[in-house]
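S.K.: Structures are listed in the sections that come next.
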Structure P
Amino acid sequence: MKIGTIEKLKIGKQADFGVYLYDDENNKVLLPKKQVPRGANIGDYVDVFIYKDSKGRIISTTKKPFLTVGNIATLTVNDVNDIGAFLNMGLERDLLLPYSEQTKKVNIGDKVKVLMYVDKSSRLCATMYIENKEYTKLIKNKDIRTLEYEQNAEKVLKIIKNKFKGHLIYNDKNCTSEQVLKDFNISKNTFKKSIGKLLKDNKLKITDKGIFLY
């Protein structure tokens with residue numbers, strides 16, 4: 001059960017203030033009474049969005065947000081205060097856009113394109129650093145494939161295909177930092193991570209003679 005995601009959970013227990021939903025590992029989360037679908041019974045499954053309420057407690061809702069973790073959407077700024085901007089994400093609780101994640105100053109009523117992520121304190125947040133040239137921050141969360149990671153892999157794939165005709169004469173084990181920087185304009189470490197992702201996605205194979213695209 002992960003915050004910022006839509007999960008299909010089973011109604012396992014009723015309470016005066018709602019019902020408790022359970023996943024396959026018996027983790028539970030509250031679905032407030034006003035959110036419980038009419039006619040729902042113990043044993044039924046419901047699709048819910050997992051997030052934290054104003055007191056930091058994990059809770060669920062049957063309302064569908066405008067975006068989920070790892071996805072991008074254009075949201076409206078509802079409020080601005082000393083910690084950042086608050087965006088309408090389609091729920092009663094707004095999404096925080098910290099000042100450190102803003103590429104420019106935003107005001108109430110502005111529409112901003114953002115990506116949702118989970119910060120170090122397990123809080124849902126938004127970032128404006130989503131374009132390839134702008135997204136320089138690594139979102140540190142095991143459950144998120146960062147946009148930067150995806151974009152670098154796509155960039156490497158495109159260069160191997162177009163510039164090297166699908167065959168790179170070196171691989172991630174015998175390359176030099178100078179070669180990688182010259183051919184891909186990225187660091188050797190980033191190149192190795194990108195190759196690893198492409199290999200996992202079955203988009204290439206690695207041999208002693210280099211890297212070949214499928």
Structure Q
Amino acid sequence: MALPFILASNSPRRRALLAEAGYEFEVIAPGVGEVAAAHLSLRELTIANATRKGLVVSHVHPDRIILAADTLVAIEGEVIGKPRDLNQARVILRRLSGQTHDVCTGVCIVGPQKKMSFAEISQVRFRKLNERDITNYFRVVNPIDKAGAYAAQAAGRRIIASVEGSFTNVIGLPMERTTEVLAQFGLYPVNVSRPQLPAESSQRGPARVSRLDTKTKR
């Protein structure tokens with residue numbers, strides 16, 4: 001029996017947020033990379049990437065409801081992606097140190113009869129970080145697969161001074177708005193037990209996880 005919807009994402013953090021909220025779902029990683037387009041706003045770019053991921057999975061499962069998302073970090077209008085290595089991660093955290101930046105998550109939900117998308121932006125202010133602070137943070141958090149080279153839920157208090165807006169948006173999925181939109185597709189939490197959101201990746205939550213081998217041009 002098919003689970004209520006498909007999460008089209010590799011992110012263990014999104015998986016954990018949905019499971020914590022009580023949803024049952026299947027995970028199918030879309031196997032496509034994000035695109036970058038200088039002419040698009042932060043909201044437009046995240047929605048475009050989320051829509052791309054959702055439609056790839058929807059093409060294979062046209063009768064299912066698909067949820068896809070994309071999160072980007074930007075400071076002073078410049079998008080900060082995922083670092084290539086620890087050296088670049090260190091450079092990113094130096095730049096974010098003591099500053100306020102935007103975290104934007106675009107969400108696309110695709111069903112057999114309709115498609116809805118939206119984006120949420122939260123403002124995150126970092127503490128002033130020295131080299132020792134950054135080194136100690138990297139000892140507990142792997143920054144390589146994370147937009148902005150950090151994770152709000154993983155030792156976030158070490159580097160984050162404040163968050164204005166949705167905190168779960170900074171983690172990777174704005175649950176307040178996502179819950180509202182899922183309800184418009186007839187999807188509601190069904191699991192009353194709420195597992196604690198893990199600091200790092202978790203295998204709890206969805207019953208099935210798979211990956212599409214689709215290759216899509218950027």
Structure R
Amino acid sequence: MSVILATSNQTPQTPQPPQTRRAPVQVEINQGLTSDALTLRPLGYTDESAFVEALNRSRLPLRRWIPLEKTGESPTDYFHRQLQKTIQGEKSGTACRRAIFLNDNTFAGMVNIIKIERGMEWTAEANWWIDSAHAGKGLATQALQLLLDHAMTDMPIGLGLHQIRAMICLDNPGSVRVAEKLGFKNSGNTDLLEVNHALITHHEFRL
């Protein structure tokens with residue numbers, strides 16, 4: 001019985017090294033953003049006292065436009081809820097919440113990128129508030145500009161967002177001015193948002 005061995009004219013190919021899977025980009029929770037006048041960084045547990053003090057001082061002007069404590073929630077509880085939102089948003093990649101600090105490390109408010117969605121377009125929503133003790137100094141404009149620059153810078157340095165919106169009440173002229181200074185335009189769209197148990201009409205401004 002004879003055995004015939006088949007031969008091939010094909011040149012043997014050199015085995016290729018296995019491809020390594022690229023790890024997802026991660027944003028460090030301690031990432032800070034700085035300018036000449038201020039620093040933006042995530043809230044930390046040691047910020048509780050300054051945050052609560054600023055919140056209590058600014059409560060009257062903020063209540064109209066910003067959801068504050070839930071029923072039965074103390075200012076300290078509210079701080080810890082915002083702290084957890086900061087941590088969870090960083091881990092999930094759905095938010096970038098930053099506390100505003102002056103050069104002397106004084107807490108001055110919050111500026112946030114939230115509701116980050118990455119589909120055909122990468123979009124998000126911006127909001128902010130300033131301690132009433134530091135209102136009228138242009139801090140909101142500076143802080144928002146710093147965070148927007150980071151948000152719209154390509155990954156992995158920035159968040160790589162394509163479009164950012166802000167939902168603003170027209171009877172909040174300070175926030176309207178901040179948005180318009182930074183290039184936001186009123187889209188004409190409106191939405192009823194619940195703020196401290198009241199439905200308030202908000203206008204969409206787009207960047």
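Read-outs throughout are calculated quantities, based only on the coordinates presented, and are distinct from any laboratory measurement. Bear in mind the structure is a predicted one, so any value in this text is a computation, not a measurement. Cβ atoms are built from the backbone, for glycine too; each structure is taken alone.
S.K.: State the single structure among P, Q, R that was used to calculate P(r) over Cα pairs in 10 Å bins from 0, in percent, for residues 86-173 alone, giving 17, 47, 23, 10, 4, 0.
M.R.: Details: P: 14, 38, 25, 14, 8, 1; Q: 17, 47, 23, 10, 4, 0; R: 16, 48, 29, 7, 0.
Answer by label: Q.
S.K.: For relative contact order in percent (Cα under 8 Å, 6 or more apart), which of P, Q, R scores largest?
M.R.: Numbers: P: 12; Q: 30; R: 17.
Structure Q gives the largest value of relative contact order in percent (Cα under 8 Å, 6 or more apart) among P, Q, R.
S.K.: Also, I was wondering about something else. Ranked by percent of Cα pairs over 29 Å apart, which of P, Q, R sits at the highest value?
M.R.: Working: P: 44; Q: 24; R: 32.
Evaluating percent of Cα pairs over 29 Å apart on every structure, the highest lands on P.
S.K.: Here distance in nm of label points 7 Å out along Cα→Cβ at positions 38 and 166 has been calculated and equals 3.0, so which of P, Q, R was it run on? Mind dumping the intermediate values first?
M.R.: Values: P: 5.8; Q: 3.0; R: 1.1.
That value comes from structure Q.
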